[in-house]
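Each structure below appears as structure tokens.
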Structure I
Amino acid sequence: MSADSPGLARNMGLATALLAGFSIFGVALVAVTEQVTRERIAANERAYTLRSLDEILPPESRNNEMFTDTITVTDPELLGSDQPVTVYRARLDGRPVAAILRITTPNGYSGPIRLLVGIFDDGRVAGVRVVGHRETPGLGDAIESDRSDWILDFAGRSLGDPPEAGWSVKRDGGVFDQFTGATITPRAVTRAVRDALIYFRTHRDDLFAAPPEEHEP
């Protein structure tokens, strides 16, 4: 071995240590970035949900903390998922005002559509808002309230207005409009709202009587 071998070995060891250090730093940086991003996304989703809840049911119509007065329920057939579904409950001086169900319809044109469906204590729709979808821009995204007023037509409706058979788009013999060039999306949303009403009609007393649960929004 040459006289330079110890120096070369030290340099190689130093280079290896530096490389390992950079690798550890890189992994730590990615982990921290992912955590910060995840927290930011969660905060944005919470803010959007709160805004949507207020659009469906104005704050002056209730005086409980609706975002924490919640339960989870499961009904794959009517609520669109085998995962627990969050139900936000609105009360005024302890009396039930409305329940807002965070449901999913798996039948969108481009995949599942996530909805908030608000239902007054008497079974009328308080309002509906889309909180997540991948529908075609310029066509299916007309289900968004800031894209068109289509989804506002559900407010005030019930299983008697129209009758249950009328809860579909006009192309299927119902009373709700479809979009030009896009029928699958409004059909899916309309049926999901109808199914939420059916679920509420069956479980209304249990929805308001159950104690609140702790959960992630």
Structure II
Amino acid sequence: MCMASSDPGFSLADRLGHLPYFRALSPARVDALARHAACRHFAAQETILVQGEHHTGLWVIESGQVKVFRLSADGREHIVHLLGSGESFNDIPALDGGPAAAHAVALTPVIAWMLPPDALVDALRADPDLAVAVIEILTGRMRELVQQIEDLALCSVTARLARYLLKQSDSQAPNSPAVTRATLAAHLATTPETVSRALRTLEQIDAIRFDRHEIAILRPDLLHAVAMD
């Protein structure tokens, strides 16, 4: 894990200010936060955060993909979030001072910002626009978790996969090399074999085309229909 380069043309405040958390802030507020934020580089498969750790802050991804997951007592992995550029993790511990609720690992090379809890809380107290932005982000995250619980309880693997592909198509390419069938299986709480069967089902109705390395969405309307089943 290493600090970003101190290139004379490198503006920490400019890069931080373009992330969703901080777009509502004035340039002066962004400058103040940038003095506290650390920009870190991670190699693919490098651990960013360990569940149960204390004294960790808010992480915001500038580029790359991050897997946020929990492990069961018998070592099984359940992926809580697959996150990309502009998205955050470890939000709640950064605000309440508790331990990290999940592990985080870089799936690809990642550049991410870490903002210490004290700096984040001070900024929230000083700027109501930032407080509203954080509430909106956390509310959206809560809705996603509720949807995950509902999907696991009520939806087939094929429907869950269709919903995942539609969501990813709105943010990043679902055929990213980082998103393997094993990763999909851990995210959808199933097995790679079941994911393969679901992919074949979606291909048979011409909703997608896939091979070992790529998933291409051909008919979003058909994916929507399957996702609603």
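Rule-based calculations on the coordinates, nothing more; no lab input. Bear in mind that the values here come from a model prediction, so they are computed numbers and not experimental data. Cβ atoms are built from the backbone, for glycine too; each structure is taken alone.
Tabulated results
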item	result
Distance in nm of label points 7 Å out along Cα→Cβ at positions 21 and 69 - structure with the largest value, from I, II	I
FRET efficiency 1/(1 + (r/R0)^6) of positions 61 and 77 (r between Cβ atoms, R0 = 35 Å, to 0.05) - structure with the largest value, from I, II	II
